[in-house]
Every structure is written in C-alpha cells, then in structure tokens.
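Given below, in the form of structure tokens, are the structures.
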Structure I
Amino acid sequence: MITDIINYLGFDGNCEQAFKFYEKALEGKITGFFRYKDAPGDYQHSPEAAERVMHVTLQVGDKFIQGGDAPMGMHKGHSGYCINIVTDNNEDADRFFAALAEGGTINMPISETFWAHRFGMLIDKFGVPWMVNHPKPMQ
C-alpha cells in the first residue's frame, strides 16, 4: 500500500542552498538534513562529496519535499517535470510565486486562467521548474 508520494529533487552540489531558499520561500521547516560524511558504517564517498547533501526533508504544512545532491558526476539537470504548488487563495498564490521567482525566470506570469483564479509557471534560480495554482472549482 502506498502511504505517500513525495517530490524528490536532485542537485549537483547546491542542494543545501536550494532547500534553505525553499524553506524561506514556502514558509516551511527543514526537518531532516544529512551530508554524505554523516552516513553510518562503511559507506564510501569521495573526499569531494563529504559536504554534499545526501538527504534533506522540507515540511510545508502537512506536505513534504525531499532532495539531495546526486553522486558526483551523475546529476543530469531538471527537465520533464514541474513541482505544482496548489493554494486555496490568490494572496498565497501570489506570495509563493513571487518568492520562488526571486532570481529565477518567469515562464508564464501569474494571472487568472479559465481553470484557475491564479496560475503561473517559473524556473527558480536553481533550475527547478514550478507551477503555482489556485484552481477554480471543477464544473
């Protein structure tokens, strides 16, 4: 039985900076943080990887986003997906969109659409694609 499905973001050495940014932008709290050097037992990593993030969890309300720095040389970038933030009011949608867009690229400015009171798309300063959505009731 599946108990949850959580977005897991991979980075190439800048996971810590990204999650500190998300913690502030999404008004969440980092609840778990582990570096490669913190791994127990005989887990092998290169000296260059010691300070990279092996795993981090960000809690936003009752939702979670997780991530880590990929093993050295294995990160392939961010493409083919978007993290979708769903809000229940325009003010939150606008606030989260503005916070995530800081230093990033807006692909579609947040505005009303036929399916949403507010909808916008952006790529944040770490290259992660996001959508922010305050949906209208389904007909």
Structure II
Amino acid sequence: MAGAEARAAPAGGLRIDKWLWAARFFKTRALATEAVSGGKVHVNGERCKPARRVHPGDRLTIHRGQQTWEIDVRALNDQRRPATEARELYTETPESEARREAESERRRAERAMADSAPSGRPDKRQRRQIRRFIRQDGQGE
C-alpha cells in the first residue's frame, strides 16, 4: 500500500465524499455525496459540503442508519482498496467504539425479546390449549 498511498495522497487534501467511499463507509460515491449533503457527516464538529477537503488529522463524525462513528483521518487514498487496507486510512476513537458496541448489544437484546414474544394469532394447537385451560378454570369454581 505504500506505493499506492504515495501516489494517492494529494497535497491539497481529498474530497470528503471520495475519501468516505475509498474508506468503505459508503458503497458508492453517490451515497457518500448524499450523506454529506444531508448533514450525516461532520468534519471537526462542523457540517460540510461534498467538495470539502479532508486532511490527515481531521476528526469526522459519520451517521449511517443507527450507527455513528467518530474517527480520525490518518491517511488519504483516492482509490477504493480492500477492507483491510481501507481500515488503515482512519482510527476510530475508543469512546465511539464502546458506544457502537453498547448500541449493538442493546439491539441484539431487543431482537431476542421480540423473538420470544407471541407473534399474532394463536395456531390450532395453541387454541386447543387455551380452550382446555378455560374449561378447567371454569369447572373449578
């Protein structure tokens, strides 16, 4: 990656939409541009436009769906490389990592609770069990 980094690291910075695409936060540049225009990406705490230049050392806050990343830009690359190489372009802050992990765990727990809840109408077997229960309960009085 050293050769690609040297070629792909423009001195004047790199457009944020292109960097987000290369760092694999968004699948296409169009999606990255739409997110930046929609206020889902902030550079150093400020809202920006897709043409905004990012430089190593900038702090980005990226909101995508239910996830939020807070990262520091380490390197620039205008080519989309494999995920292992893309992860070398930034470092995520420990607070952001802990927050994302906690949110993921909360969603996992909510899904488990939703799976255990009854889903809609009872089936034939459950209806028979309900009738049996009601008959037993009514006869016991």
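Every number here is computed from the coordinates shown, using simple stated rules; none is lab data. Model, not experiment: these values are computed from the prediction. Cβ atoms are built from the backbone, for glycine too; each structure is taken alone.
Computed values, structure above
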| read-out | value |
| --- | --- |
| For helix-only ellipticity at 222 nm (-39500 (n - 2.57) for each DSSP H run of 4 or more, over all residues; to 500) computed as -5000, the structure of I, II it came from | I |
| Which of I, II yields 9.2 [mean count of other Cβ atoms within 10 Å over residues 39-46, calculated] | I |
| Highest-scoring label, criterion being Kirkwood radius over Cα pairs in Å, for residues 23-78 alone, among I, II | I |
| Source structure (of I, II) for P(r) over Cα pairs in 5 Å bins from 0, in percent, computed value 2, 10, 18, 20, 19, 14, 9, 5, 3, 2, 0, 0 | I |
| For 17.8 (mean count of other Cβ atoms within 10 Å over residues 31-38, calculated) the corresponding structure among I, II | II |
| At a computed 23.2 (mean count of other Cβ atoms within 10 Å over residues 15-22), which of I, II | II |
| For log10 I(q)/I(0) by the Debye sum over Cα atoms at q = 0.17, 0.32, 0.33 Å⁻¹, for residues 47-94 alone computed as -0.56, -1.26, -1.25, the structure of I, II it came from | II |
